[in-house]
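Quick note: the coordinates plus some simple rules give every number you see, no bench work behind them. None of the values given here were measured: they were computed from a predicted structure. Cβ atoms are built from the backbone, for glycine too; each structure is taken alone.
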Structure P
Amino acid sequence: MKRLYLLSSILMAMPTLYDWDEMGVYYTSDGIADIFMLLTMYILPLSIISNWNNMNNKLYYELVLNLGMMLLMNFMCQDMTSFYMYFEAALIPLFIIIGLYGAANKDKAVDYMLIYTLFSSLFMLLAIGTYEMLIDNTDYQSTSLLVLSIDLQCILFIAMSLGMAVKTPMAPFHTWLPVVHSESPLAGSMLLAGMITKLAVYAIMRLIMPTLSDASVLYTPFVYVLCVMTVMYTSMMTLRQTDLKVMMAYSSMSHMAMCMLGMLSNSLTGMMGSLVLCMAHGFVSPGLFMMVGGMLYDRYHNRLVYYYQGLMSYMPYLSMYTLMLSFSNMGTPLSVNFMGELLSMTGALNKSPYLGFMAAFSVLLSACYQLKLTNRLTGGVKTPYMKLTSDCTNRETMLMMSLMVPTLFFGVFPNYMMDMLWSTSSLLYMFMEMR
């Protein structure tokens, strides 16, 4: 009863974090949701402009816009049922985008995405139905006041985690993502890497940590083992790939596993690092996909890494953008990725020194595959079968600068981002400590 009183007192003291509108729909206005909504609204127009020259179908842009709206509603709602509805509804426009405008193997990609994500999310629906049966309510504030037995918490944690492990994705539930990325059009890959994979981290923050805190602490060693496996495996797989988009897909999985390590570290440092790394990945990963799936593919219609060489000699601007994005992706200082990885790794080392030390090798592995890719693309001399093409256009330069400027700005001045996240992250940490 004392814990319930403390939690209810804190929630009543936060009138600015939660609000109802006139229609009775519960929306959030805290820093974590706001910063994810800002990232979605920032990436959405860039993904539309990236296909400006090679896609003249109005339906395509309507589907991309609908996908962005579904993602915004995911971060706005404050109810588990609404979150699940938009969590699954976001797959519909992405399914149609890939099915209509994907590459040659698009049927396999949409089947993988539908089977993996829909089947795993059914367990999340059963967990949400359990909350509805227990308290006849599923909004985040009411469920955070609920104190469950450890057995029921473990069952609900496993059910919730199955849906999030596929969405992140974590090994061994990751096999659908490289196929989907390789067959998806550019805007679908940008939104999938930039925003959709962030839904799992956001769902952990909203659905698991406030209510199932005992189970999350109990299962953290097992989840840490999966995260370390994912980081090591995907990094080594990236070194062996020849398709540029598949390389970026495996790189995204490695960084999202690092976000999970920070989020489940049960420390404010790790939580902040996880959120900052999510934002950093949301800037850098769409830029890399835009470079390999847009600029290079539009000119040469080839995604094999062995086809390219010597871009520095005749495409200096694109080579400069490649170098900047590559160094940011491997967590070089003065980029916001460095701050996110540093804080996430600090939280992971405090929670589990041995597993955190193994996860720290991801910095070396990311440097290996990213420098290998950059050296292959920009170094050497032009191969005879590569035709000379123009360097980046004004549209492409604007897109690249739109992603690199915030990466460098928040890397030099990270407090502008952390101030928005601090109050809510500290509140979430207080919930877990009290429970």
Structure Q
Amino acid sequence: MMQKFQTFGPIYREKLGMYESVNIIDPEDAAILFKSEGRYPKRLMIPSWQAYRDFRNKAYGVLLKTGESWRHDRMILNKEAMSLKVIDNFVPLLNEVGEDFIKRVHMQIKKSGQGRWTADLTNELFRFALESVCNVLYGTRLGLLEDFIDPEAQRFIDAVTVMFHTTSPMLYLPPSLLRRINAKIWLDHVQAWDIIFMQADKCIQKIYRDLRLNQKSTGEYLGILPSLLVQDKLPIEDIKASVTEMMAGGVDTTSITLQWAMFELARAPSIQEQLRTEIITAETAAQGDLLKTLRSVPLVKATIKEAIRLHPVAVSVQRYTTQELILQNYFIPAKTLVQVGIYAMGRDPKYFVRPEQFNPERWLNDDPTHFRGLGFGFGPRQCLGRRIAELEMALFLIHILKNFKIETKRGVDIGTTFDLILVPDKPIYLTLWPLDSHP
């Protein structure tokens, strides 16, 4: 997309596999697109996810729903996952997992016998992200940060990995054809989703059991799924479908972003120090109040934005136009798939000064940011798990930077490859040194 924008300018049309789209890069065009998306915005769907649900006769969640059904469910789920009134409830659940991850790193350092830990953290961060999101969604821990992982939990981890890996090819090969010929990729995809939904079933059964045993409310927040079950505003199958989608979409995305953020910080020790100073200052002023600390770390939040700018998990954000639009003096008919090239936008010097430079402060100064930070999408159809992800990543960076110095080998160039989401094209090896013993 970067090459095509350079060749054709800020708007071009292409056909790729089954999809014909108009691709745009200019933030002003993105603003026009999103501001005209209408009451029922429609994004590009994931064919294999739909095909699995049709095959197993399972309900669609909000990611896959459209029209009034989508809007009804989304309004209810927004109150549970996006509302400022509830997101503070996520902090203790996420913080608990963050603290356990720090203990795990200290344990790995001790085991190494070298006073530091050097590793490709892909699997560790995946486990951390899955443990975090499940604690918020289901109000339950899976024990993924232990040395010994329950075989069923490991099966669940493997299933999420397989589900993502098999989704990508089926963006371009019709799942109906693969199902008809019993292709291995389709069978693997179905088996992976079966395991994922079985895990959701187990969590629901456990929650029901716990709710029956504790009929008197203790006032303690138990997680998004228990809260939805108690309210009884959505059918159980619809709740399970949406929560399972959030879980599936919230693991690779946050773990990969954290990996990139740590890599960039390892290459920018001065920014690491700025962040530590901000965190310590905020904690001192907040006198141990974690919520107050989180409200006083703008550079930490800007670091996450900057990591997503340079390394978004998606190539583009898409919408089908609900009305005729004029973009760059071109007429775009209604019902056209329009893709905003957020990866290309984030690396274009027209929209970001020195785009190759990792500079979180660009989000805090006078640089224009209007429709330039679209990593989570925009509007009513933006990522439902956005607030969970932002809190999870901010807490993670606070814990890591308070405890460790992050380093990596100099001169190592890491590229990006596509596997449904954008991922590093080779392992990223990071070294974590305890601050009190770094040479």
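Across the set P, Q, FRET efficiency 1/(1 + (r/R0)^6) of positions 103 and 127 (r between Cβ atoms, R0 = 30 Å, to 0.05) reaches its highest value in structure Q. For which of P, Q does helix-only ellipticity at 222 nm (-39500 (n - 2.57) for each DSSP H run of 4 or more, over all residues; to 500), calculated from the coordinates, equal -23500? Clearly, the read-out refers to P. When relative contact order in percent (Cα under 8 Å, 6 or more apart) is calculated for each of structures P, Q, structure Q comes out greatest. Set P, Q, criterion volume of the Cα convex hull per residue in Å³: the highest-scoring structure is Q. Each of P, Q could give distance in nm of label points 7 Å out along Cα→Cβ at positions 287 and 335, but the derived value 6.3 comes from Q. Say we calculate mean count of other Cβ atoms within 10 Å over residues 63-70 for every structure; which of P, Q gives the highest result? The structure with the largest value is P.
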